[in-house]
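Undergrad: Next come the structures, one after another.
Readers should treat all values here as calculations from the given coordinates under stated rules, not as data from a laboratory. On a predicted model such as this, the values are computed, not experimentally measured, just so you know. Cβ atoms are built from the backbone, for glycine too; each structure is taken alone.
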Structure P
Amino acid sequence: MLLVVACAVAGVVVGRILTVVIERVPARAPVGPGLSRLARNPLGRSPGAHTPLVEMATAALFAVAALRFSSDWALPAYLVLFSALVAVTVIDLQHYIVPNRIVVATLFASVPLLALAALLGDDWSSLRTALLGAILAGAGLLVVNLISPRGMGMGDVKLAVVLGLFLGWIDLAHVVLGLFLGFLLGALGGVALIAAGLRRRSDHVPFAPFLAGGAVLAVLVGEPILRWYL
């Protein structure tokens with residue numbers, strides 16, 4: 001329980017930092033000055049109206065990650081993943097982009113963290129399936145991008161590589177489930193937006209939030225879903 005509370009508190013702090021990332025990365029501005037300003041006045045005016053939601057979402061994800069991976073050396077890596085997904089989701093919803101700066105940084109941070117988890121837990125098979133999952137997820141969405149570039153951007157493909165890495169750490173079935181849930185959420189979300197008159201069929205709908213949602217669901221509740229299905 002102490003770990004869950006500690007992770008939730010850390011999530012609030014990280015969420016505050018993410019507001020700076022969300023504000024500055026789409027503008028191609030350096031993040032450092034924003035972080036310096038935040039460090040000088042951590043309780044000052046929020047960079048954006050979404051700040052409380054970002055902080056609450058990050059805290060909630062950190063808490064459930066602590067519950068899910070309480071005895072797993074991979075917990076720090078999943079905290080990195082969930083932080084990145086919060087930032088990517090907000091940025092894609094606001095600006096219709098999946099920033100390379102975030103996706104690539106997440107990938108470069110996550111591979112060493114998962115390798116360290118494999119070393120400490122003597123679990124090299126999970127690392128192998130993680131790398132295979134990254135390849136399979138990236139290749140799968142690359143095919144979709146080549147078939148329908150309007151519906152699937154390269155940013156989504158790169159994000160899929162990261163998601164495949166983490167879903168593959170669990171097992172390859174979670175990779176398939178996570179992508180399936182992402183596409184299912186995307187289809188349902190698109191239909192709902194069109195039905196509500198908020199989008200037309202020809203409009204672009206950000207897909208990264210749905211990919212992120214599908215991956216989070218697969219990570220957190222994938223095992224009972226797969227047990228029920230299989």
Structure Q
Amino acid sequence: MAFHATILTLYPDMFPGPLGHSLAGRGLEKDLWSLEARQIRDHATDKHRSVDDTPAGGGAGMVLRADVLSKAIDACSEDADERPRLLMSPRGRPFTQKRAYELARGPGAIIVCGRFEGIDQRVIDSRQLEEVSVGDYILSGGEMAALTMLDAIVRLIPGVMGNMESANTESFENGLLEHPHYTRPTVFEDMAIPDVLTSGNHKKIAEWRLEQSERLTCQRRPDLWDAYLDQES
């Protein structure tokens with residue numbers, strides 16, 4: 001079964017967006033994966049198609065209603081639907097390359113894109129939504145986060161990338177950031193490609209790349225570096 005993503009959103013026209021181009025877009029054309037965006041408002045019950053209300057206890061902003069969003073989730077979830085239900089949320093667990101691989105190997109995902117101040121906690125609890133964060137920052141809604149997450153997942157689906165070796169050597173694959181890259185011209189503004197990369201000695205090239213990855217990870221991501229050292233010990 002091909003990976004199938006169902007997006008619940010107030011802005012379905014945002015999809016597939018950039019996912020309709022490049023690797024992900026070609027994967028869509030080849031039916032290696034599929035996507036549908038559903039309008040949450042279609043499950044509103046009043047004439048104004050209201051989906052939000054003021055927060056209980058007071059405070060700023062509006063909250064997506066439990067009765068409306070639960071119907072939207074139920075409508076796209078059959079009894080045998082084993083797809084995980086993901087909620088894009090800045091308070092969720094950080095999305096990682098490991099999680100991208102796990103999802104890429106599965107049947108797909110139901111992805112809820114929040115708006116306003118958030119969604120009613122009772123929907124998260126009753127529909128067992130997995131809260132996912134793409135970073136420690138706030139976006140206007142979950143749509144851009146969902147696009148980012150899907151791009152990371154889809155490129156790992158077999159057949160989407162022409163050369164899976166590219167994925168295997170990228171940042172995070174071995175717990176390290178990726179090494180620097182170079183290509184022609186050999187000299188650019190008095191800066192030459194490191195000699196080792198043009199030496200033809202594949203062992204030394206591999207050693208250089210590992211050293212560079214370790215240096216960059218130690219400098220820029222001490223959290224990853226500590227985990228890498230624990231893994232190597």
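Undergrad: Using mean projected area of the Cα convex hull in nm², for residues 121-208 alone for the comparison, can you identify which of P, Q gives the largest number?
TA: Details: P: 5.9; Q: 10.2.
Once mean projected area of the Cα convex hull in nm², for residues 121-208 alone is tallied for P, Q, the winner is Q.
Undergrad: Something else now. Which structure, out of P, Q, was mean count of other Cβ atoms within 10 Å over residues 17-24 derived from, given a value of 15.8?
TA: Working: P: 22.2; Q: 15.8.
This value belongs to structure Q.
Undergrad: Please state which of the structures P, Q yields -0.72, -0.97, -0.99, -1.02 when log10 I(q)/I(0) by the Debye sum over Cα atoms at q = 0.19, 0.24, 0.25, 0.29 Å⁻¹, for residues 25-64 alone is computed from it. Provide the component values of the computation, followed by the final result.
TA: Values: P: -0.72, -0.97, -0.99, -1.02; Q: -0.68, -0.82, -0.85, -0.96.
This value belongs to structure P.
Undergrad: Given that Rg/Rh (Cα atoms, Kirkwood Rh), derived from a single structure, equals 1.07, which label among P, Q identifies that structure? Present the calculation step by step, with values, prior to reporting the outcome.
TA: Working: P: 0.96; Q: 1.07.
Structure Q accounts for this read-out.
Undergrad: Let me ask something else about it. With FRET efficiency 1/(1 + (r/R0)^6) of positions 81 and 177 (r between Cβ atoms, R0 = 30 Å, to 0.05) coming out at 1.00, pick the structure among P, Q it was computed from.
TA: Values: P: 1.00; Q: 0.25.
The read-out was computed on structure P.
Undergrad: Rg and Dmax of the Cα atoms in Å, for residues 89-136 alone was computed and gave 11.7, 33; which structure, P, Q, did it come from? Walk me through the numbers on the way to the answer.
TA: Values: P: 14.0, 42; Q: 11.7, 33.
Label of the originating structure: Q.
Undergrad: Using distance in nm of label points 7 Å out along Cα→Cβ at positions 9 and 33 for the comparison, can you identify which of P, Q gives the largest number?
TA: Numbers: P: 3.4; Q: 1.4.
Evaluating distance in nm of label points 7 Å out along Cα→Cβ at positions 9 and 33 on every structure, the highest lands on P.
Undergrad: Consider the structures P, Q: one of them gives -27000 for helix-only ellipticity at 222 nm (-39500 (n - 2.57) for each DSSP H run of 4 or more, over all residues; to 500) as calculated from the coordinates. Say which.
TA: Working: P: -27000; Q: -10000.
Going label by label, the one that fits is P.
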